[in-house]
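Dropping the structures in below, format is structure tokens.
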Structure 1
Amino acid sequence: MNLQLSLMVEWWNMTNSLIKTEDYRLITPYWCNRLLLYKGKARSEAEWHEGFFNGHISPIASLQLHQEFGFIDFKDFDCNVMTLGYPKSTDTERILKLEHKGIELRVGNPKWGAEGDKLYFVIKHGAVLV
């Protein structure tokens with residue numbers, strides 16, 4: 001399974017030139033649904049919202065705690081398919097396939113689009129794939 005991520009021009013240019021080696025996604029029910037498994041199973045966006053974004057503890061603290069106890073795992077992806085916007089599949093100039101080097105829950109690099117001390121899903125890129 002590939003992880004497809006659309007980028008704006010600035011981040012596309014840095015990623016395409018292999019300067020930017022990771023991508024950031026907000027910790028929301030949408031991205032939890034795309035990137036995480038709970039006890040080895042997929043959950044719907046609504047289930048992530050109900051379970052982590054509707055309680056007394058912050059969603060990030062809750063996710064970190066569940067990850068620490070082994071309830072949450074990141075999905076396993078074959079590669080990261082980075083696109084400049086939403087190109088047609090034949091527009092290969094706007095599609096870049098990179099080795100998937102894992103996902104972490106941590107602070108990102110402000111030079112690469114992250115905000116200050118904010119935690120993100122950090123999607124790590126490896127070598128260019130043909």
Structure 2
Amino acid sequence: MNRKKCLETIQLLARIASADDHGYVQCVCCGVIKHYKDGMHGGHYISKGHSSYWSLQIENVHPQCASCNIMGMRYGTAAIEYTRWMQDYYGDDFVADMLSKKKQPVKHYKKDYEDMYKGWKELIKYHESRVGE
């Protein structure tokens with residue numbers, strides 16, 4: 001097990017856990033609604049490449065449409081909308097704490113990745129049955 005596989009898994013978990021009972025999820029930035037498998041990403045609020053601390057924390061990963069995640073976070077207003085959504089959902093203090101810990105390094109070992117992956121796969125399995133898959 002490795003970081004890349006865990007990133008893929010937590011992104012899937014973020015989408016399916018946020019989905020309604022029919023598998024539809026809303027982008028936290030623009031509000032578009034799509035099936036969690038159809039053009040939706042598990043977008044990181046704090047970029048996975050900029051924070052080992054938050055990259056594998058579910059509080060940092062939420063449904064985003066491909067457009068917001070790929071281009072909107074860098075060149076559009078998606079980052080602003082994501083920040084607003086995070087503040088509304090978690091509160092200003094939590095978001096401030098996230099940002100303060102952004103550069104805090106975290107070292108994960110193979111066993112850490114295996115444990116995270118196993119737990120997330122169990123949650124994904126539960127949500128797959130919940131949405132009828």
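None of the figures in this text is laboratory data; all of them are computed from the coordinates on show. All of these numbers come straight from a predicted model, not from anything done at the bench. Cβ atoms are built from the backbone, for glycine too; each structure is taken alone.
Among 1, 2, considering only mean count of other Cβ atoms within 10 Å over residues 10-17, which has the greatest calculated value?
That would be structure 2.
One of 1, 2 was used to calculate helix-only ellipticity at 222 nm (-39500 (n - 2.57) for each DSSP H run of 4 or more, over all residues; to 500), giving -7000; which?
Going through each structure in turn, the value belongs to 1.
Could you tell me which structure in 1, 2 was used to calculate distance in nm of label points 7 Å out along Cα→Cβ at positions 50 and 74 as 1.2? Display every interim value, and only then the final one.
Details: 1: 2.8; 2: 1.2.
Of the options listed, only 2 reproduces it.
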